[in-house]
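Presented below are the structures under discussion, each in the form of structure tokens.
Please treat every number below as a calculation from the coordinates, not as lab data. None of these values were measured; they are calculated from a predicted model. Cβ atoms are built from the backbone, for glycine too; each structure is taken alone.
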Structure P
Amino acid sequence: MAQMAVLAAVTMATTAMTSMAQKRQGQAENEAAKHRARQLEHQAKQETAAGQHKAEEQRRQSQILQSRALAAAGASGGGTLDSNVLRMISGIAEEGEEDVLRTSHASKTAAGRARQGAAMSRTEGKIAKRAGKMKAFGTALEGMSNAATSGGPGSLGFGR
């Protein structure tokens, strides 16, 4: 009779510990997911900044190339307002701007992927936290059921 009461108490204590561990695991997974999300958000900001810097540098390089072409045309004795010179400089400007747009698009795409990953990580964390709570609740119910149905005197009055 005393053994059954001890068995029920041990079952309840074990159940409580397991239930708490499952809940804490869900909380820890949620915190880890939040951390991953923060890292991905930081990565998105870095992608954006790097893309802006690279685009600015490409624009500057294009302007330098245009200036050199104009200077070369002037130094060669040809007119700097000659239609061929203007078409060449216009082509350099267009190519430079296309490079800037490609770089900008690539950095925005990479930043968007990082932000999307951050959102997914946060969602996964919330799901893990909720799953931990559900596991804990299920374990608590199972433990109470086991303690209640262990049979004999001391089985919380619910013997078989």
Structure Q
Amino acid sequence: MDYTVTEALDQGYIVRALHEADLDALWILDNAAFTSPWAKSQLQEELGNPQALVLGIFLGETLIAALLLRQQADEAWVFRVMVHPLHRKKGLGKQLMKIGLKALSTLGFTGKMLRLEVAENNVAAIELYKILGFALTRRREAYYPQQDPMLPALAAIEMARLIP
């Protein structure tokens, strides 16, 4: 999705749309933020996808948070929300989601659905999404395998909300 944003937040944070030149920084962040990071090629595909919008928060020159959104048919999906572990609990994910909602509205998605899915054990993310107006729409049992193969797979929680 073609969207340009550069927004200053409190404490020196800058939000801007990410592009293919940001691939290495995005890959480093994804590896720091997740135990099951995406392949670099997957991130590159998102950065080059005309149906995707990737937003990032920088502190100086360092990418510390990112949001990957993608249009699918007549709705949008949150594909990835990542915040570097050293910068969690500062409201950055919430700020990114709000900016993402604003961007989708500007791009003509007002009144359409924004969907996401999250592992059932990611309680902090589920609570954040509820605060942002998302509601449970579906539960997929045994969707996310755990690192320990002896443990049962986790359910995926699908949530959605209207884009303002």
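A value of 33 for volume of the Cα convex hull per residue in Å³, for residues 20-75 alone, calculated from one of P, Q, originates in structure P.
Comparing distance in nm of label points 7 Å out along Cα→Cβ at positions 84 and 148 across P, Q, which is largest?
Values: P: 9.7; Q: 3.1.
Evaluating distance in nm of label points 7 Å out along Cα→Cβ at positions 84 and 148 on every structure, the highest lands on P.
Given 0.10 as the derived value for FRET efficiency 1/(1 + (r/R0)^6) of positions 68 and 124 (r between Cβ atoms, R0 = 35 Å, to 0.05), which of the supplied structures P, Q does it correspond to? It traces back to P. Of the structures P, Q, report the one carrying the highest value of relative contact order in percent (Cα under 8 Å, 6 or more apart). Answer by largest value of relative contact order in percent (Cα under 8 Å, 6 or more apart): P.
The value -33500 for helix-only ellipticity at 222 nm (-39500 (n - 2.57) for each DSSP H run of 4 or more, over all residues; to 500) was derived from one model only; which of P, Q is it? Present the calculation step by step, with values, prior to reporting the outcome.
Details: P: -33500; Q: -7500.
Here the read-out was taken from P.
Tell me which structure, out of P, Q, gives 11, 18, 14, 12, 11, 9, 8, 6, 5, 3, 2, 0 once P(r) over Cα pairs in 10 Å bins from 0, in percent is calculated. Structure P accounts for this read-out.
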